[in-house]
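I've put the structures underneath this note.
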Structure I
Amino acid sequence: MAAKFVFTLQPLLDARRRDEEAKHRAFAGARRAVADAEVELDRLTGARRRCIRDIAASASTSAVASLRIRDGHLQAIAAALDVARRRRGELQAACDRARDELVVASRHRRVVEKLRERRRRAFELTELRRAELEIDEANARLYDRIARERPARCAAERAAT
């Protein structure tokens, strides 16, 4: 009966897989956060563009007080843009760290998987050798039995003739 391969480090491999999956989820969350920050930056950039266009269009027809209000709004948008850019930079750095952690976790998992495959191949080779030895032993026993029976058979054949 063929023995079953048992990888003694399977719990470690399972833990490495779980760790990699957790790092993958963290990386996906970080990427979503960066994408959301990009959307916010685009929204604020569009608002800034519209505000500048509105100020330019109404500069000759609007009152100074109205222009000051719009300028204050433009400055608030510019400040929000600065905050959003810093936030995106922080989120991008966190995303890069999460990606690096995912790469490391993936390498750690692959190392154990390669070890598992090497041990599996060694196990299979050992099983093949064992099966070959069993066949060789069975053949040797058969040969010995035939060799022992041959003189008796030859003597019986000679006596019959």
Structure II
Amino acid sequence: MSSLSDQLLKAGLVTEEQVKKAAEKPKKKPFKAKKRPIKKKPVKKNEPSDLAQFYAERKNLENKEKQQEAQRKKEATRIKKENKQKIDKLIAANMLNDDEAEIRYNFVVGTSIKYVFVNEQQQQDLIDGKLAFTFMGSKRCLISLSTAEKIKAIDAAKIVVIP
């Protein structure tokens, strides 16, 4: 059997030079790194992307809202404290409790029954609606109706019982 190159030569499809050239083993060329032009990286500007900018703005807005809420709470606490001091001074200055009173007068606060000791004149004024009850700390205080109205004007949540 002859090789493929002999058969092609006999058939006249190739010349002897072509056969010799094909018989030689091709030499491998050594690897040479191609010189590539150095690409300059585009200089990134310090501008954030739209999404990053959106998140930064949202974070700033949330922080501002938190600060405003904290400021409102602080202001509300300060006002509440001032109102409590005003009411306590008003009650202390206008308290009509009599330490020597012996008549027990019952009154209702929510669902519980409380009492305070009054004299005869205070009992009659309570019946006529001229006096009211309030609390200063845990002490039950007897006050005039005008004082009760002043207290309600300062703080509507303050417990004032008008019989």
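Each of I, II could give distance in nm of label points 7 Å out along Cα→Cβ at positions 6 and 126, but the derived value 13.9 comes from II. Here Rg and Dmax of the Cα atoms in Å, for residues 78-117 alone was derived from just one of the structures I, II, and that gives 14.0, 40; the source is II. One of I, II was used to compute volume of the Cα convex hull per residue in Å³, and the result was 140. Which label is that? Source structure for this number: I.
Quick one: mean count of other Cβ atoms within 10 Å over residues 14-21 came out at 15.4 when computed from one of I, II, so which one is it? The read-out comes from structure I. Once distance in nm of label points 7 Å out along Cα→Cβ at positions 22 and 142 is evaluated on every structure in I, II, the highest one turns out to be II. Comparing distance in nm of label points 7 Å out along Cα→Cβ at positions 54 and 70 across structures I, II, the highest value is found for II. Hey, helix-only ellipticity at 222 nm (-39500 (n - 2.57) for each DSSP H run of 4 or more, over all residues; to 500) derived from one of I, II reads -34500; which structure? Computing helix-only ellipticity at 222 nm (-39500 (n - 2.57) for each DSSP H run of 4 or more, over all residues; to 500) on every structure in I, II gives -34500 only for I. For the structures shown (I, II), FRET efficiency 1/(1 + (r/R0)^6) of positions 62 and 134 (r between Cβ atoms, R0 = 41 Å, to 0.05) is largest in II.
For the structures shown (I, II), FRET efficiency 1/(1 + (r/R0)^6) of positions 38 and 86 (r between Cβ atoms, R0 = 35 Å, to 0.05) is largest in I.
Given a value of 40 for relative contact order in percent (Cα under 8 Å, 6 or more apart), point me to the structure among I, II it was derived from. Going through each structure in turn, the value belongs to I.
Any read-out appearing in this document is the output of simple, stated calculations on the displayed coordinates, not a laboratory observation. These numbers were taken from a predicted model, which means no experiment stands behind them. Cβ atoms are built from the backbone, for glycine too; each structure is taken alone.
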